[in-house]
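Peer 1: Pasting the structures in now, so scroll down.
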Structure I
Amino acid sequence: MISSEHRAASTREANSDEANVRTLVEAFYRRVDDDPLLGPIFSSRLEGRWDEHLATMTRFWSSLVLGSKQYRGKVQDAHRRLADIEPHHFARWLSLFLTIIQECYEPAAAVQFMQPALRIAHSLQLSKFG
């Protein structure tokens, strides 16, 4: 019998492409929406706009990981106006994101997401909290 861990590992993507980046983004934000710490923050700001946000985040991660250059926004500006965000929110976001990356991608492909995620979380924390 194949263990559930082996089954999960065998369904992970070996490479990233536009379709599985979208799948990753959707899976991550489902988890964020269900999270007791992050869910209320995201829900209050994205009510009625989840589809728009998912599309933007897919463009963002596709630009970073695939080099698609589809994202044209300013990450710092988008997060600067979030007054009730604290360092523990960034830590929770990063923890959830790293977990979902490992669930969706083989290690070599997962690193493509992990490095920018760590860099972005660090940059946002520095700009917000010094």
Structure II
Amino acid sequence: MRVLIADDEQIIRFGLKSVLKGLCPNVIINEVESLDNVVSILTELHFDLLILDIQMQGGDELENLIQFLMREVKLVIFSGYEPTSPRIKSLRKAGVDQFIFKSASLEEIKLSLREYFPDRTESLGKQIS
């Protein structure tokens, strides 16, 4: 499985990468820090999952990007917005697969991401608890 983490904050990318490696040690992870870099790398490589920060520069164009991406990749948005905000509703309507809110606990983040690694879910409970 190949995953792209797109966030302008290095500590967030590092944390998500650590969680993903715990879920699936063989996962291939690329990181970018801007939406421009997301578009560039997606023209070169195929990804199974994209974890994208909602508040990166240029994020006001996310709906257009999402509609393009939805044919190719599962998309998880990492967000500091409230779940009921109009922005979340708009992105949900555009086709985002899942939202992970920055207020989520580490365990909630792991549970949310587990579904993308179905062949590993049986043995995960002991490994990531």
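Quick note: the coordinates plus some simple rules give every number you see, no bench work behind them. Keep in mind that what you see is a predicted model, and the values were worked out from it rather than measured. Cβ atoms are built from the backbone, for glycine too; each structure is taken alone.
Peer 1: Tell me which structure, out of I, II, gives 20.5 once mean count of other Cβ atoms within 10 Å over residues 50-57 is calculated.
Peer 2: It was calculated from structure II.
Peer 1: Once percent of Cα pairs over 22 Å apart is calculated for all of I, II, which comes out largest?
Peer 2: Of structures I, II, the maximum of percent of Cα pairs over 22 Å apart occurs in I.
Peer 1: Which of I, II yields -22000 for helix-only ellipticity at 222 nm (-39500 (n - 2.57) for each DSSP H run of 4 or more, over all residues; to 500), as computed?
Peer 2: It traces back to I.
Peer 1: Which one of I, II has relative contact order in percent (Cα under 8 Å, 6 or more apart), as calculated from the coordinates, equal to 35?
Peer 2: I
Peer 1: Quick check: 1.26 is what I get for Cα Rg over 2.2 N^0.38 Å, for residues 18-65 alone, calculated from one of I, II. Which structure matches?
Peer 2: II
Peer 1: Match the computed value 2.9 of distance in nm of label points 7 Å out along Cα→Cβ at positions 42 and 82 to one of the structures I, II, and report its label.
Peer 2: II
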